[in-house]
1. Identify the structure, out of P, Q, from whose coordinates distance in nm of label points 7 Å out along Cα→Cβ at positions 46 and 190 was calculated to give 3.1.
2. Which structure, out of P, Q, was relative contact order in percent (Cα under 8 Å, 6 or more apart) calculated from, if the result is 18?
3. Of structures P, Q, which gives 20.8 when mean count of other Cβ atoms within 10 Å over residues 38-45 is computed from the coordinates?
4. Where is mean count of other Cβ atoms within 10 Å over residues 70-77 largest, in which of P, Q?
5. Starting from the value 17.9, 53: which structure in P, Q was Rg and Dmax of the Cα atoms in Å calculated from?
6. Looking at structures P, Q, which one was FRET efficiency 1/(1 + (r/R0)^6) of positions 134 and 206 (r between Cβ atoms, R0 = 30 Å, to 0.05) calculated from, given that it came out as 0.95?
Structure P
Amino acid sequence: MFRFKTEQKVFEVAGVRFGGQPGENPIVLVGSMFYSKHRIVKDERRGVFDGEEAERLVREMEEFSDKTGLPGLVDVVASTEEAAGRYIEFVADATEKPFLVDSPTLEVKLYALRFAKEAGLEKRMIYNSFSAESKDSEFAAFKESGVEAAILLTYTRNVMSSRARVEVLEKLLPNADAAGVTKPLIDTFVMDVPSLTPAAIAAVEIKRKYGLPCGSGAHNAVATWSGLKSRLGKDAVKSAAIAANTLQLILGSNFVLYGPIEDCKHVFPAVHTITTSFRYAYRMKEFIEL
């Protein structure tokens with residue numbers, strides 16, 4: 001287990017703590033709902049979904065969260081403003097924990113900021129996400145919303161470079177700070193299997209230099225891996241997903257967006273194994289200092 005010489009920042013969002021030394025705080029696990037072609041969604045544009053099954057999925061994740069002590073959050077993915085409003089209302093009622101909101105469309109994300117403020121949910125929302133491509137208007141809208149937490153995505157076209165990810169963050173941090181992002185959560189950007197290791201190295205460097213909470217959407221590595229299922233069988237996908245989701249956590253990261261919420265039954269036990277070991281190591285001061 002690593003221990004960083006730099007003081008590690010801890011940000012609390014609606015009762016959930018992000019960050020700290022490995023073993024200090026529980027790792028936060030984030031499952032996605034309502035994404036494109038999610039089986040519970042009946043009308044993607046209008047945000048119509050199977051409410052009973054959606055409640056079951058959230059309840060299942062929270063049961064694993066209670067059993068393991070690992071916070072389980074929902075990442076709401078919406079393609080339209082109408083859908084975003086309905087999804088946020090559902091998740092806010094279904095769980096007391098904070099939630100993330102993401103969309104492939106900027107207008108939808110900005111609508112979500114306004115919706116959260118009007119609904120009094122701004123302290124529970126985590127904006128997903130700012131990147132090097134974010135414009136001044138996006139930062140301005142965030143500042144007006146009262147939301148405090150945001151994912152800062154270290155997106156770079158140089159996917160094989162950890163250094164490029166750190167450089168993106170260094171350019172992004174001043175704009176995020178000026179926009180009122182008081183709780184920055186750093187996503188070191190995974191898009192495929194080769195980018196898993198640079199993302200993990202970047203997280204170590206960012207924690208060593210800035211002490212900020214780090215993680216990634218590690219599931220992307222498996223989601224974009226064509227031919228895995230046909231070559232190694234359907235069970236290989238879940239095995240690969242567990243490996244991808246835990247790699248960065250073993251090296252000291254604080255959260256992971258693990259993919260579909262349904263995978264909570266696989267991810268929570270795997271991460272619980274790691275964190276149980278970390279807690280003992282933390283108490284016994286068994287670590288390598290960085």
Structure Q
Amino acid sequence: MDVLSDVLVAMRTGRPGAAHTSTHAPWGVRFHRGQAAGCHVVLAGACWFLSEGNEPVALHVGDVLFTPHGDGYALVDAPGSPTVDFEAAPAAPLDEMRIAGAGVVTELLCAHYLFDATRKHPLLTDLPGYIHIPAGGHPSLRAAVDLLITELAEPRAGTEAALPALIDMLLLYVLRSWLEDHDSGWASALRDPAISAALREIHHHPEKPWTVVDLAGVAGLSRAAFAKRFTTIIGQPPLAYLTWWRMTTAARLLRESDAPLRTVAARCGYASEYAFGKAFKRAYEVSPGSYRSARQGAA
């Protein structure tokens with residue numbers, strides 16, 4: 001698994017969902033501040049994106065809008081139109097929303113994703129408050145949108161199983177498109193051969209007793225050059241990120257598996273449950289067992 005895929009698997013919680021909306025002007029839908037990230041694709045018509053502290057953004061057919069941090073915002077046919085609250089259906093991968101009227105119709109695909117709000121990956125915190133990708137660029141993203149539109153327009157056998165995977169694909173291509181267009185922070189890290197090589201090893205083998213010298217060897221750099229470059233691009237030293245990733249991996253294993261604590265500890269690079277428990281409590285302020293009980297009980 002590559003680093004971007006790894007980050008998404010570790011950070012995501014629950015299943016993604018989507019709503020197909022058909023709204024007649026005047027209309028407005030408000031998405032309140034919360035843990036869900038949103039992705040909106042204009043299928044027909046046009047609308048405006050309104051968010052606090054930003055100028056209104058006009059969205060047209062084929063445009064994609066991604067709000068990664070769960071900030072509050074609204075989509076409206078025109079600034080000043082009344083709004084209604086959007087509430088996603090928790091049990092269904094696809095919801096429907098209709099606002100009747102006599103005005104021009106706008107159709108949207110609105111997807112939502114839940115990320116672990118307690119330990120957001122720095123790749124996600126690097127992202128701006130919203131990402132607007134106009135229609136016409138990024139053919140791979142366009143292909144993902146077209147697949148989703150086809151499943152929505154012509155449901156067939158297997159559509160309910162296909163939708164969560166396609167909604168995930170939409171998120172992946174949105175992030176990939178943004179990363180390809182930027183050259184700082186994690187966008188830079190994933191294109192840097194030396195740093196990306198070290199990140200892959202940390203992500204794939206958190207159980208190894210890595211040292212800065214070991215990781216510098218993977219990167220093909222001297223210890224000093226690697227440590228400086230990694231810290232500058234990633235925002236923290238190599239071993240600090242290693243510990244952060246080990247704890248993130250441990251939390252995912254505790255949420256999603258019944259593996260014994262000694263197994264989780266070993267897979268995250270700790271020789272004993274005691275050492276693992278101390279490290280985990282420093283990171284999450286609860287013991288691994290308490291964390292597992294709380295998270296699996298809430299699922």
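1. Comparing all candidates, it corresponds to Q.
2. The structure behind it is Q.
3. Q
4. Structure P comes out on top.
5. The value was obtained from structure P.
6. The read-out comes from structure P.
Any read-out appearing in this document is the output of simple, stated calculations on the displayed coordinates, not a laboratory observation. Owing to the predicted nature of the structure, the values given are computational and were not obtained by experimental measurement. Cβ atoms are built from the backbone, for glycine too; each structure is taken alone.
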